[in-house]
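Readers should treat all values here as calculations from the given coordinates under stated rules, not as data from a laboratory. None of the values given here were measured: they were computed from a predicted structure. Cβ atoms are built from the backbone, for glycine too; each structure is taken alone.
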Structure I
């Protein structure tokens, strides 16, 4: 499996059968330094969304039109996207699993909000925030936590799915910070590789992964602190 961090919480996942974008916030993402939009979109056939905030939905509408990728997400969110021109949507919700060629996606809990604010200042709910667990036929299981705080039912997520790769938000203010993210990782999971995200983009969140890295010292998981637009294999 080849993984590329595209800044903030956006990732490109490449396997033998599929090319997947998770939370594809590219244009306007201050953390997406050096990311080429066309290159990030090349060959994409799935877009997976954790929740409805603009820094996670990002460029989904444009990408779906350009690539024809199927967009998977909470039913409220993808129905809203469908009304805005996204032709291929696949609705799901917390606890649900959908199957594709070579992998499945299960939507799990996250402690966060999910809404879109229109120019008149009205906030419109777009369902619940989620994390996503991707089980592949021939690749390690991956868990992207989305935006969340720590919660004790992470233990159930691990029991049910036993993910080997963890993508963990660490930036504080809008998600758990580095020390709490490390506690969640070490207490509830047995990741082989863990990738921090949701930092180093907007100035009001943490700019480095240092707190997470320090709190993970001595643990069994390998911490992969990626550079933006860097490809790594797990």
Structure II
């Protein structure tokens, strides 16, 4: 989507403070948010791309002003209601209860299978690689240009690389295509490449940090041969 979550290259947001030591969770409710994500992910509410798209559906002001795990809860609620598993009125009722009783204990559930699933995913991740018989259209060393369009719905094609030209540095094979899976479609695996862009190409000679580069992973439909892009222009 072309929303406020796509902040790459955006000015005016100030520095990003990096604390020397940061806790995994800043509040007890964040632990519950993580547990809810794990449970609903295992239950098939969403894949990771659809989950990201659920976050993108937040009101822009709420997205920018809310903490990380609140974004997770929004996506869980969105898909839970959409699937008929959660009821908005019940959610509001529970929220009001905890506002009025902030020290009330969180519900507990003993689920060894869920714990085993979380332990496995945290340690190994959830691989997005998928087999495909598609032949790669590009190779390491090719000069490519990112298609300059404005996709509707979920995409991983950041605005700041659209229309920019770089060189393929790595080829990774085929992975879930977020522009399909994130919008309710199939996995539709596509080849993924790491493209190296110079800072000058991305930000212009006057603003660019000298001699710097940015590496960005792109799915094959995002790019065209640089000569093709130049002819189209």
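Out of I, II, which structure matches 0.95 when FRET efficiency 1/(1 + (r/R0)^6) of positions 137 and 169 (r between Cβ atoms, R0 = 30 Å, to 0.05) is calculated?
Matching structure: II.
If log10 I(q)/I(0) by the Debye sum over Cα atoms at q = 0.15 Å⁻¹, for residues 49-152 alone comes out at -0.62 when worked out from the coordinates, which of I, II was used? Derived from the structure labelled I.
Quick check on the output: -11000 is helix-only ellipticity at 222 nm (-39500 (n - 2.57) for each DSSP H run of 4 or more, over all residues; to 500), derived from one of I, II. Which one produced it? Checking each candidate, the match is II. When distance in nm of label points 7 Å out along Cα→Cβ at positions 1 and 225 is calculated for each of the structures I, II, the largest result comes from II. Quick one: percent of Cα pairs over 34 Å apart came out at 27 when computed from one of I, II, so which one is it? The value was obtained from structure II.
For distance in nm of label points 7 Å out along Cα→Cβ at positions 81 and 145, the calculated result is 4.3, so let me know which of I, II that is. Of the options listed, only II reproduces it.
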